Each structure stands twice: as C-alpha cells, then as structure tokens.
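Visitor: Some structures to go through are shown next.
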Structure P
Amino acid sequence: MSGKITVTFTDGKTRTLREPAMLWAIDGRRTAYFVFDNGQVYKGQTDGVVDEDGDFCLKTNRSTIPGVLGIGLPFGRLVGWAYVNPQRAKK
C-alpha cells in the first residue's frame, strides 16, 4: 500500500488497515477484519501463514454451523487488515 487506508464498517467502527505484508505479525488469538479488493470483509482469526498456493487460513465462528469454520482466502487480493478491538485487553 502506498498510503494509509481508513475504512468505516456498517456498525460505525473506523479502522486504519495494516499492510498485507504485515500479516505474519498478526496475533492469532485476536479477532481481526480482513478487507479484500472486491469490497468483501471477513472477520476472524489467522496465524498469518501464507501457503504455497498463496492462500491464508481464516478461522471464524459461524452462527449457522456449530463450532469453528476455517476457510482459505487469497493473500494476493487482500487490501489490508485491522484488529476488531484496536487495544489489547489487559490480563
């Protein structure tokens, strides 16, 4: 990304996206938004590892499916990501 991208979600939350190249540094225990070049937004957790096909795995809770569902998303189409809660909770 050449500059900072700020997005406003439908719930009114505003976040500044981090660069896709910084996905390796994501905290896999925290939930994040993932914004793609087609306007789709996914919410979930990832370990930040991109596989040989250029995809990364996103774990998300689905209300219609019991448990956790993991999906592969294309890293090449990722515009940026941001944590749902920007400040880490104190222990």
Structure Q
Amino acid sequence: MRDERIYTIPLWRSWVSGRGYRRANKAVRYLIKFVSRHMRSMDIKVSPKVNEIIWSRGIRNPPRRIKVKVVLGSDQVVYVLPVDEDVE
C-alpha cells in the first residue's frame, strides 16, 4: 500500500523571524520537519528537484510556499517529490 498525499507547504513560516540570510537552509529544514510531522516518520528523502526549486532564487529569497507530493514507499521511507514526478 502506497500512501500518497499532496501538500502546499508555507515555507515563509520558517524564516519569518530571524536573519535575512540562510533562508533557503531554514526552508529545507522546515520542509523536512513539516513532512515528518504529517507523515509520522523520521526517514525522509527529499528529491533533488524539490531542493532545486527551493534554491532556485538563491539563499536569501526562497519561494514563500511550495506544492509537493509526499509518498510513503513500501520500505517505510517517505519521499518528497514535485507534484508532477513519480517514485522510481
């Protein structure tokens, strides 16, 4: 059984308080924390394409929100993918 969900994650919550630099780092950490909380798993793999989307505008200006597909694989690993991508 594969559990598959689509989330719109508000990344701005991760960097609303704090310094203006390293926002993309905080956004990636917030994404992992959000998925961990909602899927109840600590083993999370973020797709390189999702990482590229977050880092596309540099370290100081990540997107305010991101829409991702979260899939629980048969090996109990949670995969975070862009909405238009599937698990291998």
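Every number in this text was worked out from the coordinates using simple rules, so none of it is lab data. Not measured: the values here are computed from a predicted model. Cβ atoms are built from the backbone, for glycine too; each structure is taken alone.
Visitor: When relative contact order in percent (Cα under 8 Å, 6 or more apart) is calculated, the result is 29; to which of the structures P, Q does this value belong?
Guide: P
Visitor: Could you tell me which structure in P, Q was used to calculate helix-only ellipticity at 222 nm (-39500 (n - 2.57) for each DSSP H run of 4 or more, over all residues; to 500) as 0?
Guide: Label of the originating structure: P.
Visitor: Can you say which of P, Q returns 13.7 when Kirkwood radius over Cα pairs in Å is computed?
Guide: P
Visitor: Which structure, out of P, Q, was mean count of other Cβ atoms within 10 Å over residues 9-16 derived from, given a value of 16.8?
Guide: Q
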